Structure P
Amino acid sequence: MIECQHDTAVVILSYNGKKWHDLFLPKIIAEAHTGYDVIVADNASTDDTLQYVQTNFPGAKTLHIAENHGFAFGYYEALEQVNAKYYILLSSDFEVTEGWFPPLHAAMERDAMLAACQPKIRYWRERDKFEYAGAGGGFMDSFGYLFCRGRIFFDIEKDLGQYDDNIEVFWASGGCLMVRADLYHKVGGLDREFYAHMEEVDLCWRLKNAGYKIGYVGGSLVYHVGGSVISYGSTQKLYYNFRNNLILLLKNEKGLKLLWLFPFRLILDGVAGLRLLFKGNFKHTYTIVKAHFHFYKHIGRWWKARKATKKLIITRNEVGIYPGSIVLDYFLFRKKKFPAIGWKTKPLD
C-alpha cells in the first residue's frame, strides 16, 4: 500500500510509455508542490518503462501490475494499492499546465457532494482546439448518446474562453479524472469488464445515481495527445464504442425506459451499420454487428452487474442528461456546436 504525503494521488497508468514520460512527467512532478503525490502504475509493460521511471524520475512513486487486462482493469488494480483522500486518474499522454491542480482541489473541497470532476481538455497537436474525449465537460442525450461541450460528433471547437466556467456535467473524462477515493471504492470503482472506453461514464453514472455531482472546472487546463492506446477511427475503438454503450445503458438506465430504448438503439445502430456498408466500409459494419452479438451473448453477465448497481441507487441525479436527441440535432438540424442546441447548463455551487 502506498501512503501519500498529500491528500491527493495523481496516478498515471503506463504501458510502454517511456516517450510520454519523457515529454510529460517532468512538468507533472514540477507541479506536485501544489499538493499531490505522483504515482506511476506500470501496467505490465513489455519494455523497461518501470525501471526507466524509477531511475530517471525519483519524484514519482511506482507500482507494478503483473498482467495487462486493459485500462479499466489496470486502474482497478492500481487504486487498490493507493491510500489517499482523492485520486486523479491521469493518462500518460496528458500534458499539464502551471497551476492546473489547485482549481480542481478547491472545487472538491468546497462541495462535499461533488464526487468527481475534470479540467478543460485541449488537443495537444492543435493547441487552440478542444480535445475529442472530454473537452469542456461530458453529457448524454435521452437516447444514451454521449457528447461534450466543445465536441459534438465530428465537430471540434476552438477554445475562445467560452467554457471557462465551473458547471455540473453528466460525466467527466477518464483521461484526467479527480474523484473522491472513498466514493470511488464505495460504488465499486471502474468496471473491469469495459476494458477501455466509457468506463469513466459508467463510474460517473453510478456516482450520480447515488445522488452525487460530477463537475467540470474551467479554470484548470490540460492537453491530451489522444489515440495513443486505442487509435481514433480504429475498428477496436468502434467495437468498444458500440458494445460498451449497450452495457452502460443496461447497467444504469431506468428499467421502464429500457423497454423502448433498447429496440430503438438497435434500429439506430443498424442504420449506422448500413450507412458504413453503403460507403463500402465492410470491416466497420462487421465490427458493429460483432459488438452487438457479444453484448447479447453475455447479457446475463451484464444483467447481474445491473442488479449490483441497482443496490447503490439512492437519489438519481440527472443533471447533464440532455432531454433531446443529439443525433437529430447534429445530423438533421445541423446544430454543430453546443450553444446551438439551446440548452442551459447548471453552475457548480
Structure Q
Amino acid sequence: MRALVLTSPGHCEVREIDDPLPGPSDVVVDVERVGVCGTDVELFTGSMPYLADGHASYPIRPGHEWCGTVSAVGGDVDRRWAGTRVTGDTMLGCGRCQRCRTGRHHVCEDRYEVGIRGGFAGALAEKIVVPVGSLLELPEVVDEVAGALVEPAGSALRAVEAADLGPGARVLVLGAGTIGLLAELFALAVGAEVHVVDRSPAALDLAHTLGATGAWTADSVPALAYDAVVDASTSPQFPQLALDIVEPGTRVVLVGLAGSSSMVDARDLVLRDVTAVGILGASSGLARAIELFASGTVDPRPLVAATVGLDDVAQVLAGWRPDSCGPGPKIHVDPR
C-alpha cells in the first residue's frame, strides 16, 4: 500500500510499504478520508512537543482524523465488523492503569496516540490497523466528509459541554479554525448566542455565515456579558483574555494549545470565581458527535475547503492550499 512518512523536520515522502495485518484484537480499515490537522503540521515542521520529550520520533506516519471501511479482522474480533464503516478514537490507553480503569484512558501515561505518539502508524495511508475497541460505527447518513470530522468534533463538543451552556447563553469562541468553528456549531445547536474572535477576515466571514451573531478581531470584541469563553486558538495571550472577559462565576474552557507558555494570573481566576477547564482529546465526545451529525443537528461539511490526494500532502503540510479551495479551514485527503 501507499503511505505518507515524515522522515525529518520539513521532509516527507509517499512510500510503498507492505499491506498491514491485524493482530488478534485488531482490524484493518481501508481509509476513505483523512483530515490534515495542526498537529500533523507540527510533526512535519518538528515543533511538536512530543518530539522534544521523546513521545514521538522520526520516521512518523501521521493522520488521526479519519474514516473508512473495515476490510479485515483479527482472530479474536467479531467478524460482523467486516464491511462496517467506521472511525476511531485517537487515544489508545494501556487498559490496565487506574486512569484507564476509571474512564480516563485519554490521559493514560502509557497511551498511544494514532499517528502522533508512541510510533502508532496513522491514517495518511491506504490502510490503517487499529484495535477493535477503539472503533465507532458510522451511520450511512454520515458521509466521508463528516466521518473524517468526527475526531475534531469530539474535542469541540467536549469543550462546549464543559462550558455548561443553555438556551440564550452567550459564548465567546476564540479562534476560528476547525475546532473553534465546530464549537460554534455545537453551541448554536444548544441555543446559545455565539460570538467568534479571529484575526482572519475570511475566517470571520465563515463564522458569521455559519450563524455567529458577532465575528470580531481581538481588539474589537464588544463589552458584553459572556457566560462562557472557549479558547480554541493557538495564541499564548488568549487564555488571559478569556479570563478577563468572561462573566464572574462562569467558565473558561481551554481546548487550543499555544506554541509557547501562556501566562494566566491565578488571582483573577480566584477573585472572579471562574472555573477553568482543560480539554485534551475527543474520546468521550466521539459518540455524541456522530449522533449530532447523523441527526442533521450539526452539519460540519462546510468546514472542508478541499480534498487532495496523498501526493499533495507534503505541500499542504508546508502551507499550500489548492486554487479551488473553499472558505473552510480543513483540508481532507482521499488516499485512494
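For mean count of other Cβ atoms within 10 Å over residues 7-14, which structure out of P, Q has the highest calculated value?
Details: P: 23.8; Q: 14.5.
Ranking P, Q on mean count of other Cβ atoms within 10 Å over residues 7-14, first place is P.
Any idea which of P, Q comes out highest on mean count of other Cβ atoms within 10 Å over residues 55-62?
Working: P: 14.9; Q: 19.4.
The structure with the largest value is Q.
When helix-only ellipticity at 222 nm (-39500 (n - 2.57) for each DSSP H run of 4 or more, over all residues; to 500) is calculated, the result is -11500; to which of the structures P, Q does this value belong? Show your work: numbers first, answer last.
Numbers: P: -11500; Q: -6500.
Among P, Q, the structure yielding -11500 for helix-only ellipticity at 222 nm (-39500 (n - 2.57) for each DSSP H run of 4 or more, over all residues; to 500) is P.
Rule-based calculations on the coordinates, nothing more; no lab input. Just so it is clear, the structure is predicted and the values come from calculations on it, not from any experiment. Cβ atoms are built from the backbone, for glycine too; each structure is taken alone.
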